[in-house]
1. For distance in nm of label points 7 Å out along Cα→Cβ at positions 17 and 137, which of P, Q scores largest?
2. With relative contact order in percent (Cα under 8 Å, 6 or more apart) coming out at 27, pick the structure among P, Q it was computed from.
3. Ranked by Cα Rg over 2.2 N^0.38 Å, which of P, Q sits at the highest value?
4. So Rg and Dmax of the Cα atoms in Å, for residues 9-56 alone, computed for just one structure, reads 12.0, 35; which one of P, Q is that?
5. Any idea which of P, Q comes out highest on distance in nm of label points 7 Å out along Cα→Cβ at positions 121 and 145?
6. Name the one structure among P, Q that helix-only ellipticity at 222 nm (-39500 (n - 2.57) for each DSSP H run of 4 or more, over all residues; to 500) of -4000 was derived from.
7. Starting from the value 2.8: which structure in P, Q was distance in nm of label points 7 Å out along Cα→Cβ at positions 33 and 81 calculated from?
Structure P
Amino acid sequence: MIQTMSTKLRIVAMPTEVVEHVRESLRDEFGNILAAGVEHGGGPCRHCLRYSEPREPLLLFSYRPFGEPRPYQEVGPVFVHARSCERHASKDSIPGDFAIRPLVLRPYDKEDNIADSQRYAEAGEAATIARELLADENVAYVHARSRSHGCYLFRIEREN
């Protein structure tokens, strides 16, 4: 058993290669044709892990935040900034724009199966709950998801 409070978190943002491909081709891996829009102002970018400013253009596309297809793997809508942004550098804390919001935390095992019941984190609770989930040796990683829409936001792992 891993000590909960001493578990260091690694926050994993969407890979830059995925974001660059979407920005350059204006297509996602599912064939959707994309266009930058400002109607989603204030949406969360999955690459820099910050909420956009009002009227800041975003791309909305379908994304599967897993490796190989498996039964529990979902495809869902995500936003990234339409213009270049720097990928979030992992820290042992939930990114600021997300730490102040309620989140859903869903644990997965190393085979990408849901490992346990998801947990609801109120604003400010996500890091503590992620550490509790990752204290279970059967949990390989946790997805942080939007509490209002259930959309994928970022991945949380144990820092090795």
Structure Q
Amino acid sequence: MELFEFLTQLAPILSFITIIIAIIFGVIQLKQFKTQRKDIAAVEIMRTMQDAQFTDSLHLINQSEQLGSVKEVHDQNPALEKAIFAITTKFETLGFLVYKKVIPIEFVEQLVGGVCLALWQKLNLFVIDYRKVNDQKLFLEWFEWLSYILKKRDRDKAKPALEKFKNWNS
């Protein structure tokens, strides 16, 4: 009878320990899921950002002088206007995903932070004019926000990857 009484007293303790282990396991699984979700989102962004359209648009924009009004850009080269829309809408989406914490800002900062800042510097007059001409004050708001955040984080003053990570060991 003593063994039965002992097991009866031990059962609630074992149940409690089982519940604690299940909670710990659940928390670990949740953390792994969040990490996996961010990794998948990062890979997807990388895949969509670095396609032929992105590369062609970036090349065309970089070859242009400081861009001014919508009319100047349209008169200068309609293909340039198309390239601006193609590339800035990607940064618009990226900015919103960073804001919603779907993608970590550190990832964006390292992958395309310099490109984002350079593009905003080159395109900000065009974007501001587009907003005025078309009465769309929210046009490319997340692209501007992302550029602002990257600038605030001193991305434009960061060391290049080769210098910063030259002692990296795989």
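1. Answer by largest value of distance in nm of label points 7 Å out along Cα→Cβ at positions 17 and 137: Q.
2. P
3. Structure Q comes out on top.
4. Among P, Q, the structure yielding 12.0, 35 for Rg and Dmax of the Cα atoms in Å, for residues 9-56 alone is P.
5. Comparing P, Q, the top value of distance in nm of label points 7 Å out along Cα→Cβ at positions 121 and 145 belongs to Q.
6. Working: P: -4000; Q: -27000.
Here the read-out was taken from P.
7. Working: P: 2.8; Q: 4.8.
Corresponding structure: P.
Bear in mind that the values in this text are calculations on the coordinates, not laboratory data. None of these values were measured; they are calculated from a predicted model. Cβ atoms are built from the backbone, for glycine too; each structure is taken alone.
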